[in-house]
Structure P
Amino acid sequence: MKKFLLIAMLFGVMSAKAQTSIEQEQAAQIAQLQEEVADLKKRGTAWDKITKALPKVSGYTQVRYDYKDGDGGSSTFQLRRVRLSLDGNISPTLDYKLQLELTSPKIVDAYFSYKPLAGLKVRVGQYKVPFSIENTDYGPTKLELIDYSLAISYLVGNSEAADKKDGANGRDIGIKLYGDLFDKVLSYDLGVFNGAGINCKDNNKSKDVVGRIMVRPVDGLVISGSYLWSEGGKNYITRNRWAAGVCYDKGAVMARSEWIGGNTDNVKSDGFYATAGYRFCKNFMVIARYEQFCFDDDNRDAMTQENYTAGLAWQPVKHFKLQLNYVYEDYIQGKGHNNVLQVQAAAMF
């Protein structure tokens, strides 16, 4: 009996020692794993900081085909835009953007934005002048139709062919204060610009002054008013602009209309557009637009053009968009009309 008890005691001691050894080994393994996890977290945090500091790379390419009938008509493919953008955050309150156009190489956007408060932000560099709704809020990949309206193209100068008289192109170099107030119900922009266009020094001592107010009384609805005062060129040519517009864009329904007037070297012009669209599903939209533009108010009957546009926009995947537009161009006072067919494909990344 004594031998049995002695053996049992020895067995118990050995078992306890073995259990203690196993527990110590497991504790050492757990500690090692914890160290490895902490090291991985540390590396992940460092990598996150590096990736956050790197610029985000994006861009798009738009290829289009245009057909216009009648005398002086055309049939052509065109590499419309090839854009490459780099943007990022230097700090929680400071960001930047650089956008290049590669079809005819040039810098399109290059600016810094300082955002200490939601209601008070500062942007310095080259970017779109804060004028009208369509000019700033509907970029080429978001715009429902292929071309901007005549009023936008000629009086804001969004396209390269627009506003040929003074060379404006919708972007300029300058500084603006902007911000959102009352939980984004009210937004404002107030800027000072060269008035000479992109990638150019000012060619006189005058500066363009631009102001815009945007009110959002309900979700999806924007009401806007804009004004631009300008003296352009070495001869200080008057080039003033004013605009008023309303836009509703939420869910399946989109409706937008703006009136824009201008005075360029004593030539008064004005125009308006009304665009409406319906999204039958997430990636398919039907759009229509009526617009009228008067190139010279002193001879309105002979210098007015009306366009009627019908379009389809299909975006089967996030990074590809296909658009089809038919435009009926009507020139008042017997100057005839044109039928225009446009197809555009855009690839985005």
Structure Q
Amino acid sequence: MNSSMAAVVQYDLTPGAVEVREMPIPEIGEDEVLLKVGGVSVCGSDVHQYHGSQSWPVNTPVILGHEFGGTVAALGKRVKSFKEGDRVVSETAAYICGKCMMCRTGAYNLCPQRKGFGYGIHGAMAGYVRVPERCLHPIPDHLPFEKAALTEPCCVGYNCVIEKSNVKPGDTVVVMGPGPIGLLCAEMARLAGAGNLIVAGMASDASRLEAAKALGVTHAVNLQETDLKELVMGIGDGLGAHLVVDAAGASAALKSALEIVRPGGQITKVGWGPQPLGFSLDPLVQKAVRLQGSFSHTFENWEMVVSMLASGQINLKPIISVVSAIEDWKDCFDGMHNGKYVKAVLQPQ
């Protein structure tokens, strides 16, 4: 085996500081496996890091990519649950302390010392990646890696909508922001029985809104053409949405969410955005609305989502736009940034 591999590396915090570099194949510790990457999907956060617009700390130089699966190529001597050749997907919490209250109660995704692949620790946009055994979940042979690579964003959607929100059959659910996470939140709301399912975006989101229609939402809305409040208040009893998922992150989305949520309803915020709010939160009080944050996912989410992907319950067909080689990373990043692609997957091999 060669001692080096091609990898997509962010080498600085300035905009555009990403390139393909030859990097050493990682050496693994006793509790780690070396994974031959079978598929790694491009996340909006990878694109943000490429543009220098992220709102989280990044340790450069770092190999990008945290949504991935692959084949076990080598095992640390204490690894017992897997063998060479096993097909797996990996969680994103590359480092956790293992000792804090969060780690010890299963909420390790909220460990204050957590570092993730692709920003805190080398990620998977490369031939190989080293992964702690605790991060891995087996996947069946019939689940292709280009779909398996989307396990992570599916888990984000599952945690946000199924675990952190309350959706009942017949509910009106609005998803603000039709990026991959927003679309997968909409898919989870559909599976949970949402009666009216609205996905809202901008004119530049045309391809993503088409994907939303293909997922079977009841309304895919361009906010530059449609008055969202008028639409939502015209549905059912006219009181507003039972649940609004803010997958956009921009402050304007939260302001709009507060306008359209029904009294006693819920807003779950999963989108990141560094800008200040600049508006009153009085409607939150006046309507007695529950405002909930959702971050990352848990072991249980992963086990559930892997089985849903394996059975075909989650529809990824409208979401995966292109599968490309590592060398075509820039087309994938630019395509997701400008709306040409909904979701791109890189396959190193």
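Where a number appears in this text, it was derived from the coordinates with a stated rule and is not lab data. Computed from a prediction, not measured in an experiment: that's the story for all the values here. Cβ atoms are built from the backbone, for glycine too; each structure is taken alone.
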Which of P, Q leads on FRET efficiency 1/(1 + (r/R0)^6) of positions 122 and 194 (r between Cβ atoms, R0 = 30 Å, to 0.05), largest value: P
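Using mean count of other Cβ atoms within 10 Å over residues 186-193 for the comparison, can you identify which of P, Q gives the largest number?
Q
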Structure from which 29, 16, 14 was derived, semi-axes √(5λ) of the Cα gyration tensor in Å, for residues 130-265 alone, options P, Q: Q
Structure (P, Q) behind the derived value -0.41 of log10 I(q)/I(0) by the Debye sum over Cα atoms at q = 0.07 Å⁻¹: P
Among P, Q, structure where distance in nm of label points 7 Å out along Cα→Cβ at positions 138 and 290 as derived comes to 3.6: Q
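Hey, relative contact order in percent (Cα under 8 Å, 6 or more apart) derived from one of P, Q reads 12; which structure?
Numbers: P: 12; Q: 18.
Label of the source structure: P.
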